[in-house]
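Some structures to go through are shown next.
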Structure 1
Amino acid sequence: MNIRKLKEVSINLITYLFSSIGLIVLAVLLIFIFSNGYKLISFDLVTDDYFDELTNLKLDERENYILGNYQNPNIENAYFSSKWGIALKDAVDNENKPIVLISYLDEKSPLNNMIDVQTDEYKSLEVGNAINKIILSSEEVNYIMGLSKDKAENLILKFEQGDVIKDMITLSLGGGIRGSLLTTLYLIVLTLLFALPLGIGTAIYLTEFAKQNKFTDIIKNAIDLIAGMPSIIFGLMGATVFIPFTSKLLNSNGGNLLSGALTLAVILLPTIAKTTEEALKAIPNKYRNASFALGASKTQTTFRVIIPNALSGILTATLLSIGRIIGESAALIYAIGTAIKDDVSISNKSTTLAVHIWSMMSGENPNFELSCAISIIILIIVFILSMSVKFISKKINRFQEVN
C-alpha cells in the first residue's frame, strides 16, 4: 500500500514539475518581451509609417523676422529658446534611438514661416518632428543628428547664439508598423477567403457525404501529411508556383500579397479541415436521425441541423487559422518577400508583423526593443480575437439552447 502511494506521489510530482517548467518558460518569455518592448508601445507605433520623411527648410531672407523675448510655456522636460520661440526635448524614436524633438513652437515665431527648399513654398516647423540637421549663424553652429552628441539643452543654447538659420532639416518620425499591420490584416482576409470554403467543404464531404473507403483514407492521410510538413516547404511552393501565377494575373513583378495568401491557404487547409471534422463528429447522431425522421434530406440535415450546431467548432478553426496567419514567417519570406512597405497593395511586396520582427532581428544590430513591441501587439491581437470567438460561441450556444 505504501509503495502504491509512493508511486502516485512520484507521478504527481513529476506531472507538477513538468507543468511548472512550462509555466516558468512562458513567464520568462512574457517578462522578457514586455520588459523590452513596453516602452515603445504607443498609438504612434501603430499608425506611423516605417520610413522617415525629411523636410529641408530655410528662413526667407526677404522677410524681416523678429527675434526676441518669447514667453516660456514651461513644458516639462523641455528646454526653451526665448530668442526663437521654440522648445526642444530629448526623446527616443520608435526604434529606441535618441533624438531631439520639437515639443513647442510659439505662434509668432519666425520658424512658422520658413521655406521648403524642394518646393519653394512657405512651411511651418511641425511640433512632434525631430531635428535632423541645422546650421546656425552668426557663429556657424552646426548640428547633425547622429554625428553630434548635442542634446536638447545644448542645442537650445546654440539657438540662443545664432541669428540666422542657414539650413534646417526636420524628420518626421518613422519606425512605425502601420504598413506591416495592414499587410497582416489583408492577408487574414484573403487567406480565409480561400482557405475557409475549401477546408470546411472538405470536412463536410469527408464527415457527412463520403463513404468510408480507401479513397477517403488516402485523402485523410494526405491531410495529415500536409499538416506535418515544415512551412518553409510551402514557401518554396509559393515561390515556384503561386508567384509566377499571380505575377501574370496581377501584372506584377515578384512576390505579392495574393501569392502569400494562396500559400497560407494551402498551409491552413489541414487545420481547418481537421478541426471542422472533429466539430461535426461531436454532433450526436440523434440529431441526424431526428432530422431524417422528419423527412429531411441528407443535404438539408447537414446544412440546417449539423453545421449550425457545429458553428462554435468552426469558429475555433477560424481562430486557429488567424493565429497561424499572424505568426507565420518562414513561408512568407519566400512567398511575398521581406521588403517593409508603407504603401500596401495586393499586387506588391510587403511584410506581415511576424516577418517585420524577422527583419528587425536579421541585421548586424538586432532591434530587440522594436521586435518585442511588435510581439506585444501580436499577443494583444490574438488575445482580443480569442476573447471575441469565445464570446460569439457562448452567444451561439445560448441561442441554440433557447431555440
Structure 2
Amino acid sequence: METNNSNKSGVVTAHTQVHPSIFTLLILPLGIMGGYVTVTLAFLYAKEGISVEKIATLVAAVLLPHIFKFAWAPLIDSTFTLKKWYLISNIVSTSGILATGILPIKDSSLPLLTFIVIFSNFTVTFLSMATEGLMAHDIPEVLKGRAAGFYQAGNLGGAGLGGGAGLWLAQRLPEEWMVSAILAFTAFLCCTGLFFLSEPESTIREPQMRDTYLNLYQDLWSTMKTKSGILTMVICFLTLGTGAAQNLWSAVANDWSASADTVALITGVLGGLFTAVGCLLGGWICDSMNRKNAYLLFGLLGAFCAVGMAYAPKTELMYIIWTSVYAVFMGFSFAGFSAVVLETIGKGAAVTKYNFFAVIANIPIYMMIYIEGWTHTRWGSTGMLNIEALFAVLAIILFLIVKSAMKARKSGSLEILLVTPE
C-alpha cells in the first residue's frame, strides 16, 4: 500500500506504508534499558540491603533525560535522517547498557551507576524520537491507536525482557557483565527493523537552518493552541496511568514474600507479555472510541487495581495475580497516551511535537515514583498503592472540570457573538 505526502514546495512523494508491528521491534532497546535498571539492578541492589528510597532514586534516573528530551527533539526534525539518528543512538546507548554490568553491586557504586544510567538514557532518547518520527509519517489516522499499541508493546514488553530475562540470567551467570552484554547485543540487533522502512521526506526543512526552525516552531504552536492540543497537554500532565508502582515491584517484593524467580517471571518476562497484550488491546480500543475518554477509562482501571492489591492478602500468589492485572492495565494506559498524542500531532515536525507531550507526561511519572518510594518508607506498600489510586482519581476529576470549563467558555463566546449587534 502506498501513501502520498506533499512537502512545502508541493512535491509529492510516495512510500510504502508498513505494518505497525515494525515499531515494536524498533523501540525494544528503550524498554530493555529501562527494564534492566528498574527490575534486574533494583532487585540485586535491594538484596544487598540498599533501601527502597535509594533504589527509587536510581529508578527515577531512568526517566530524568526523558523529562527534558523536548529540548533536543528539534535536532531530529532538522538534521540528518531519522534512520541515521536511530543507528547512532543505538550504538551509544547499548554501550551504556554494557557499562552498567561492570560495577560491583554495592552502595558505593550508586553515584557512578546513576551517572551511567542518566547518560545512557539520554542517548536512547534519540532512538525513541527517531522511531516516533518514522511512525507519525507512515501510519494513517484510522490506525493510530493500533500503531500506538504496537509501539508501546515494544517499549513496555522490552522492559519485561530487560528486567525479567536480565534478572533470570543474573541468578545463573557467574559474572554481572555477561548479563549486560547479552542485553546490549539483543538491543543492537533491533537496528534490522530499519531495512523495512523508507525515509520520509521532511515537510519543514529549508536551505537555511533559521527558516527550518521557524517552520518547526510555527507547526508546534499551531498544534498547541487548538482545543485538542490544550486538552492533550492537560491529560499528559495529570497523575493517572503513570504505572509508577510497576517501577518499584521488585524493590517491594519482600512485602509479599515473593522469591527472586517469581519477581523475574511475573514482573519480567510474563509481566512484559501481559503489558504487551494490554498495549495491543488498548490500541484497538482507542481506534474504536474517543481516544481521550479511553485514556481516562484506562487510568481509572489502574486505580481500582492498585486499591485491590493494597487490601488483598500479602502473599506471593496475590503478588502474582495483582501485578499481572496491573501490567495489563498499564499497557492500556501507555497505548492510550501514544494514541492521543499521535492523533493530536499529525505530521510536519512530528518528533518535536510528540516529545513536547511526552516530556509533559513523564513529569507525573517521575514525581509519582518519588512520592511512592517516600510513602512506602513511612506507611508500607498499602499506603504506596492507595496514594497512587488517590492521585489517579483526582486527576480524572480535574480533567473533566477543565474540559467542561472549556466547553462552557466556548458556548458563552458563541452566545455573545449571537446577541452582539454588528
Entry that produces 21.9 once mean projected area of the Cα convex hull in nm² is calculated, selected from 1, 2: 2
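Please compute Rg/Rh (Cα atoms, Kirkwood Rh), for residues 198-357 alone for structures 1, 2 and give me the label with the greatest value. Please report the intermediate quantities before stating the final value.
Values: 1: 1.09; 2: 1.11.
Checked 1, 2; max of Rg/Rh (Cα atoms, Kirkwood Rh), for residues 198-357 alone sits with 2.
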Structure from which 16.8 was derived, mean count of other Cβ atoms within 10 Å over residues 214-221, options 1, 2: 2
Origin of the value -17500, where helix-only ellipticity at 222 nm (-39500 (n - 2.57) for each DSSP H run of 4 or more, over all residues; to 500) was derived from one of 1, 2: 1
Among 1, 2, which structure scores highest (criterion: relative contact order in percent (Cα under 8 Å, 6 or more apart)): 2
Structure from which -0.54, -0.73, -0.99 was derived, log10 I(q)/I(0) by the Debye sum over Cα atoms at q = 0.08, 0.12, 0.16 Å⁻¹, for residues 70-269 alone, options 1, 2: 1
Comparison of 1, 2 by Rg/Rh (Cα atoms, Kirkwood Rh), for residues 78-157 alone - largest value held by: 2
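With FRET efficiency 1/(1 + (r/R0)^6) of positions 222 and 382 (r between Cβ atoms, R0 = 35 Å, to 0.05) derived from the coordinates and found to be 0.75, which of 1, 2 does the value describe? Display every interim value, and only then the final one.
Working: 1: 0.75; 2: 0.15.
Going label by label, the one that fits is 1.
Looking just at distance in nm of label points 7 Å out along Cα→Cβ at positions 110 and 366, which of the labels 1, 2 belongs to the structure with the highest value?
Details: 1: 5.0; 2: 1.9.
When distance in nm of label points 7 Å out along Cα→Cβ at positions 110 and 366 is computed for each of 1, 2, structure 1 gives the biggest number.
No value in this document is a laboratory result; all are computed from the given coordinates. All figures in this text were calculated on a predicted structure; none of them were measured in a lab. Cβ atoms are built from the backbone, for glycine too; each structure is taken alone.
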